[in-house]
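So, here come the structures, one by one.
Values quoted throughout were computed directly from the atomic coordinates according to the rules given, and no laboratory measurement underlies them. The structure presented is a predicted model; accordingly, all values stated were derived computationally and were not measured. Cβ atoms are built from the backbone, for glycine too; each structure is taken alone.
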Structure I
Amino acid sequence: MASENDITASDLLLQLNTLDEVSRIEAKEGSQIDKSIRETISAFCNEPGLDGGYLLLGFKCGRTLFDVQYEVVGVDDPDKIQCDLATQCSNEFSTVVRPEIHVEELEGKKVVWAYIPEMPPGEKPVISKSNGRVCD
């Protein structure tokens, strides 16, 4: 994988579709920041030694008999998704989470992706206030 600073949505999608299981990448359709996305953020923040993870929004999981492939479906309003993600990371957890959020175009569709950092031990566990539990 490229360094953290050089990575792109295309790199993440390729890795997701090439490997059977990727513990540091989670892809979702992501039309809104919901409970499932908050659980993913909490898990990336809390998992020791993982060094955080990547959340991809605007992707759909397709299953074949022998394989799982993700396709780009895009998000309708990437600016709103980006703003909602930043706001919820700031307000909806037991500690402020500061994701690195990106908007890119893939296959003619806008996608949003974010690097969610692992939190330092003194700030764990990161708990979603609205979910009311630690997710890991």
Structure II
Amino acid sequence: MVWLAHLEKRLSGCGHAVVVVAEGAGQHLMESEPPAKDASENEKFSDIGPFLKKQIETHFKTSVKEITVKYIDPSYIIRSVPASPQDAIYCLRLAQPAVHAAMAGKTNMVVGRWHGHHVNLPIKVGRFVAGR
């Protein structure tokens, strides 16, 4: 698989890697069992994370280089507290200028609040301000 070769190259060069996978990605790779349904009868995605972890471990068993693979599913952390109405409004107020910036072709930036106004900050500045 091409992505495993890329991961191997990354590990050879840097000695570490982080693999991030979107929810629902790679469903065609999962075993073909009838998809589970939620309470609304929508198909539930199979979890690609454990599948990828096993693929990586299997691939690197034949490698001379020993690796350690950690799998973290942040969904329980992200969803651990229900969003309040204030959270929803704040996210909406950040999302709108972010979409406008993306449609204007802006990249390498984050949207934040500065003196009561939403502003576009270069990612380097955003990291500095967040680190205060």
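Using FRET efficiency 1/(1 + (r/R0)^6) of positions 30 and 78 (r between Cβ atoms, R0 = 25 Å, to 0.05) for the comparison, can you identify which of I, II gives the largest number? Can you show the working numbers first?
On the way: I: 1.00; II: 0.70.
When FRET efficiency 1/(1 + (r/R0)^6) of positions 30 and 78 (r between Cβ atoms, R0 = 25 Å, to 0.05) is calculated for I, II, structure I comes out on top.
Which structure, out of I, II, was relative contact order in percent (Cα under 8 Å, 6 or more apart) derived from, given a value of 29? Before the final figure, lay out the partial values.
Values: I: 29; II: 12.
Computing relative contact order in percent (Cα under 8 Å, 6 or more apart) on every structure in I, II gives 29 only for I.
Supply the structure label, taken from I, II, corresponding to helix-only ellipticity at 222 nm (-39500 (n - 2.57) for each DSSP H run of 4 or more, over all residues; to 500) with the calculated value -8000.
Working: I: -8000; II: -13500.
Value -8000 for helix-only ellipticity at 222 nm (-39500 (n - 2.57) for each DSSP H run of 4 or more, over all residues; to 500) corresponds to I out of I, II.
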key: Which entry (I, II) yields the derived value 16.9 for mean count of other Cβ atoms within 10 Å over residues 6-13   = I
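Of the structures I, II, report the one carrying the highest value of distance in nm of label points 7 Å out along Cα→Cβ at positions 94 and 118. Don't skip to the end; give the middle numbers.
On the way: I: 1.8; II: 1.1.
Structure I comes out on top.
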request  = Output the label of whichever structure in I, II has the greatest value of percent of Cα pairs over 22 Å apart.
outcome  = II
note = Value 2.0 of distance in nm of label points 7 Å out along Cα→Cβ at positions 14 and 62 was derived from the coordinates of, among I, II, structure I
